[in-house]
Structure P
Amino acid sequence: MRLSLLIAAVTFLIFSSCSSTRQWTELSQQAGQAFEQNEYETALGLYEQYIMHFGNDATVIPDSIYRGAGLAAFELGMTAKTLDYLNTIRQSDLADAPVQYALALSNREIDNLSREITALETYVEKYPEAEKIEPMRQRYFETLVESRNYERALELWPAIKSNAQKEEWLLERYFEANKGLEKEDKLYDIASSLYSLNPQNTKALSHLAIHYFWKAENRYQEEMEAYENNRTHRQYAQLLRAFQILNADFRKSLDYFLTLYQLEPKSEYARYIGNIYLRFDEKGKAGYYHGKI
């Protein structure tokens, strides 16, 4: 009799277990179907029912449940829940391109740059054929510059160069990376490209203005020293020819600085403008701008 009761009890437990397993499997399938039909609120509710039933125990709950819940929350704009669920599986094999995309954007939302970079790097390196590879690669480049990882940013540049030539913000980041690594031979061309895209780009204006100022000023100093050391008619003629060239460069510098000063009336720019007017022997204008220092 006792043996019969024991057998009956074991049979009941097995049946109950199978029935319970089938129940949660069906719930998981329903959640997946709701997600595929863009019914994200329904999907999230079903996934969370599963998660709460098992006490949010990641050792018991399948990664697919956390993935579904996290992506559903992402579609609903629920950043905190997105990160809670997807961070649970970010080292999992199921942390695929959509998961990395959601992690990157969600971490950007809360200004967690290091976590965002990790997700961007994973997406770019592991899923180069993924749907959103271009914006993710561009954002990865931007974050590398923001974090001053200039060398890695320049390594990535060839992959985005063709699209970036028409994107002012990307060219700005490229300029910053080269400036950070003191690649002076690159900066003029990048600044010129930036200026072509936007004649009011302050980074481009500043670089071009300073470039032409010192090009002209250094030539002025050289020619004046040469004339002082050799006051001949021939040397004087050379000085006049040089002035034609350097004055043209001073004029270019002045045009850039005047535009720049209108956009950002900084004392640094006023000093340059005043110095250029002194070279043109326009003392009134020079005094006006030097008075702004």
Structure Q
Amino acid sequence: MEDNKEYIDIIKNALDGDVMKVDLVSQTSNIVFKVQTEKYGIVYAKFYLNRSSHIDNEMHLYSLLDQKYLKEPIVSSENPKFAIFKELKGKVLDELSPEEITANKEKIVDSLIYFYETIGSQKTKGFGILDENMNGTSESFQDFIVKRQTGTEEVLKGYPVLGTAFSEIYKKYGTLLVGANSLVPIDTNAKNVMLTDSGDVKFIDPGELISAPKLMGYGDFVAHTYKTELYDSLIKKLNLSKEDEQRLRIYAVFSSLNVLAFLKNLGVRDLDKVIPYGNKYTFYSLIEEHLKELGINTQNIDVEDR
């Protein structure tokens, strides 16, 4: 832990020395430590290093949302940018049994709708990846989505269906890809939403935001939950128009492709076997079904052999 001495010293100072043990939990985009204290028990210290394409805006959400949906912070700072949170006890959606999903699906979906709609009511300038002022860095949504998904398509080149799915969608539905520029969460998969032991729904890692049409956030969740009870309940409550149903499927495909491209870059090769968190079907089969519902015949898509 010598390499992390600077972080540990900051944690000790923030907690007035009440630090019994520190363990490194994650050091990807941000760095997270699990800390044993006498006063609070287990807490988690998160340093926002933003070592990815996104700036983590988790702390900004405390000014927008009812805090009952978020982790409880003990202390936060802007310089250096970090926060320490009380431990949450419960199960993420990926850990719930089918019976627990059935019993809690209405509460979960109502919370999700509140989450997306409240954040989505915040309008921004520009589209796509946010800058430090919470404004998008692309002039139009189409500019952003074409650049983003073309990059993903290049990573997936040679994989049946995946390697040309975006091009096929854009060819047929490009004019549908418009909408207001709102704040949109894009990482609400089944490991980032928790049902606590007290029965509350918490969004435990909600900081990845972009500026985009609000439905894109829902599409990210649908990418993981399509053909589950949570999806069925969500669709029933949203009561979308035909065009918005198509947009939702399109955004679910885009999100799925981005996840698979991320995994490919990490060295995963058997992408046809990858299953979304909280689902029993592969991304591949879900993408193919979305494309079928969009009237895109995957049998006619020309691809190279892997």
Structure R
Amino acid sequence: MGIPKTKLKVEIRNPLKRRDIFRCTHTAHKNFDFSVSAYHILEVKKCYPDGCINFHWNCSALKQGQRCHRGFTTPGKDCTYCRNFTEDKNQRIPKLLVSAEEYDNFLDELREFEFYFENIKFKRIEFSGIVQYVKPLIVENGSQNGRKAEGFLMGFARGYFGTDFINDKLYAHISLSLQQRYGFRAGDRVEFYCYAALERGRIILMRLKSPIFSERGDGYIWDKSKASAAISSGKFLKSKPKKCRRCPMGILVDTESERCHGNHRRIFCLQGVENPRECVYKIYEDYIKKE
């Protein structure tokens, strides 16, 4: 096992995460400069080529400063039969950023990618790569503090499944006990056995076994106590600035329930800085440029 010295069988890229295929002007994508992944358009919203429809609710009484006779403070679906209620219907169709021929090629690439992962599903594979970062894996939920830890997330810019080159981002879920035992860190050149899956359009490595290090990195080593302290003192941001998404102390957190702002993702700052303007971003600039 290891980074192959023999001829590569195939080179794989993840077309689901491509952001050069579509553009959507929905306000939900404003923080990402209206850039959206192919996964979001084709798998989540399924809004191409027919588009999606959303509704904007209005109340003429509330706009004039009057009180609602039913006690509502904002208009909603329960106001449908009220004379003060109006509804605006909006339809948005994602803009295709490539030609028809390029889009057909993209769809062919997508089918090949999904077929590849369908074939390796439930199979133990050999993986090798260089760790790009390790961060606490946080999930937002409906608990009192609003989040919980589920181990750590280890990121790779690229890697190998045997002799197949995965020329795209991969993510590995590692448990607290595995991190305590091996101390994974940025810069590690590591090999292990695992299972691979697609999760929300991302390549996820799970159930890691028998890691072997051919080189140890000099990155920060997270452990259970450090992660607990960071999660307790950390803060969710109201926006998603690009510098925070790329910062080693920023984590995009998936929501676990509908109570947590819908099915969105929020940025969690491990340093507890709520206002990005107050963050000492320059300290991490050299680190980020290496990514």
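Read-outs throughout are calculated quantities, based only on the coordinates presented, and are distinct from any laboratory measurement. Remember, it's a predicted structure, so these values are computed and weren't measured experimentally. Cβ atoms are built from the backbone, for glycine too; each structure is taken alone.
From which structure (P, Q, R) was FRET efficiency 1/(1 + (r/R0)^6) of positions 95 and 239 (r between Cβ atoms, R0 = 25 Å, to 0.05) calculated, if the value obtained is 0.60? Clearly, the read-out refers to R. P, Q, R: which one has Cα extents along the principal axes in Å, as calculated, at 64, 40, 38? Answer for the origin of the read-out: Q. Here helix-only ellipticity at 222 nm (-39500 (n - 2.57) for each DSSP H run of 4 or more, over all residues; to 500) was derived from just one of the structures P, Q, R, and that gives -5000; the source is R. When distance in nm of label points 7 Å out along Cα→Cβ at positions 223 and 247 is calculated for each of the structures P, Q, R, the largest result comes from R.
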